[in-house]
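Alright, structures below, take your time with them.
Since every read-out is calculated from the coordinates, none of them should be taken as a lab result. The structure presented is a predicted model; accordingly, all values stated were derived computationally and were not measured. Cβ atoms are built from the backbone, for glycine too; each structure is taken alone.
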Structure 1
Amino acid sequence: MSPIEQIITIDPDEIRGWAEERDAKPMKKRGTGHSGMDPAVLDLAFPGQDDPSLEPLGWEDWFSELDEQRLAAVLWGEGAESTIKVMRRDRVVMTERR
């Protein structure tokens, strides 16, 4: 079994490209993100993963929240096994990829 590549990034082009390759859409947890005191809880919706607790969010707003909250995206997996975790930047180690 080969290791699964994990990408940790804040780069909008990289996140969006990764999501679009998997037909994933930007989402937020329903009921979050209504004021500065209530930040949006970010996620992506992948095909076949119906989650009624999520609602659509445009890419521009998704990336604004990512930046304002100082979050990073941890991306891994292929196809139906694709996953994202959004974490505080101070909790992850980001390195340049070659």
Structure 2
Amino acid sequence: MELRVTESSEDELSIEIAGEDHTFMNVLKGTLLEHDDISAATYDVNPEQSGGQTEPILTIKTENDVDPLDALEEAAVDVREKAVAFRKAFEAAA
């Protein structure tokens, strides 16, 4: 997975996440939106409306002086924990 920051400010971050599709992007976006200090989280994968863009771009907006990069890191940890819990539950059910 390759990451490239396309825009960054105190309360907003846009990052290109190469090689991912709706499956991962929806999980990450949903996890971000579970956090109180995230005012918006969205992604765009439409190359025709985005000037030829082919990789998804995640945009995060935060509030309460939360660094969006820190929020992304926290959400990534949450996604991993959810995936591990799902694997354990799946293996226990088999």
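Side notes on the structure shown:
- Which of 1, 2 yields -14000 [helix-only ellipticity at 222 nm (-39500 (n - 2.57) for each DSSP H run of 4 or more, over all residues; to 500), calculated]: 2
- Which entry (1, 2) yields the derived value 1.6 for distance in nm of label points 7 Å out along Cα→Cβ at positions 24 and 40: 1
- If Cα extents along the principal axes in Å is computed and equals 43, 31, 20, the structure in 1, 2: 1
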